[in-house]
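Given below, in the form of structure tokens, are the structures.
Please treat every number below as a calculation from the coordinates, not as lab data. Just so we're clear, the structure is a prediction, and the values are computed from it rather than from any experiment. Cβ atoms are built from the backbone, for glycine too; each structure is taken alone.
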Structure 1
């Protein structure tokens, strides 16, 4: 097998399943596990893929995601790659399906079941305590401001911990916001990816909204695959800390 992964979190999954030796290409955003991927050739970004470089690698499998990669990229890859693995997890429990999909595809069923057991244990621990609901605006981009709708993996993961994203309804999965003033939220969360929000942005958004703001590790909220297991533990502790920043209120 010769695998090219165009999805950072799934590059990590491929390696976790013991397939690092079959990984022949990855994007520049595929940064975990560091000691492995630094030796793997880059084929561009998730949305700016160098198709000719992929062609030269002669992959048997290319891993894609419906949010992270363009449909036209998948269409072109389908003309010369025997197997495309297209993923679209929409909630935490979809990780179990994802692990088994990769385990079955690559003959790593036992390793996949071990991952499932680890995830299930982390999920049960994370959901054993119900935290009060709070409305949060989760920012992923600046200029323009962008957030996430409730039908995304990020939003459904945050909801496990009482962090209910706003807006409650949106036509787009990743809506743009004209202005942050008047946002109906208890708390703003500024993600470390895809835009790298930093400490200096906290005062900016707090000044615009009059609401408290915190930085949050975007890998722990948005990466599925093996990192989702650590993400559940991280978010449980993070959400508990937010209670001291802003108390609960009624949430729709």
Structure 2
């Protein structure tokens, strides 16, 4: 049960070695977005409220936070990073849970001078080297948006997860319109590759709002599923009403 609940609230919670020097620099808009996540396993559904924010600091770094709340558990994630030549370079990552999930903390510091990742809860350096394009467990979701803005259609990321790396691959599947409470918005559907048989992850981004994530549908090979939908967001001095 704990693993299912953790999957639901962290799903939202979705490697490039070089970028051409003449590529146009992309600057994302800060935003605040609220979501509702519903996880289903048999007859027992769980609904969770979540909020995600992106802000830029005076030192030109970015803070991305994700917080999910329910009556029995909370989760908080935070990533601080810089953007260089349209590539996100993580500086730090923090993760914390409480309540039914039990209290857990983990974090990483990315030392680009030493080209290594420090794992704070273990007080040790990771076994892998830190290379350009590597992401943390939250920042890669914003890298997808930057790559969509740049017109890319396939993406693959090396994500630093605890003391190992995981490879996540995605591709653009379809451009369409999604119906919200205030009408239709233009969206692009992205699917995750290399999933297990009968499993799938599909993500929709709003193309007219810096590719803000508006919906995610995840299905596991055992039949369990969860859906994340945007309720409302503030971006580009505009309000988006979700589903």
Could you figure out which one of 1, 2 the value 17.1 for mean count of other Cβ atoms within 10 Å over residues 71-78 was computed from?
2
Determine which structure produced the value -11000 for helix-only ellipticity at 222 nm (-39500 (n - 2.57) for each DSSP H run of 4 or more, over all residues; to 500), calculated from the coordinates; the candidates are 1, 2.
1
Which of the displayed structures (1, 2) returns the greatest value of mean count of other Cβ atoms within 10 Å over residues 47-54 on calculation?
2
Could you figure out which one of 1, 2 the value 17.6 for mean count of other Cβ atoms within 10 Å over residues 87-94 was computed from?
1
Assign the value 1.6, calculated as distance in nm of label points 7 Å out along Cα→Cβ at positions 143 and 207, to the correct structure from 1, 2.
1
Value 7, 31, 39, 20, 3, 0 of P(r) over Cα pairs in 10 Å bins from 0, in percent was derived from the coordinates of, among 1, 2, structure 2
If FRET efficiency 1/(1 + (r/R0)^6) of positions 39 and 135 (r between Cβ atoms, R0 = 25 Å, to 0.05) is calculated from each of 1, 2, which structure is the one that comes out at 0.50?
2
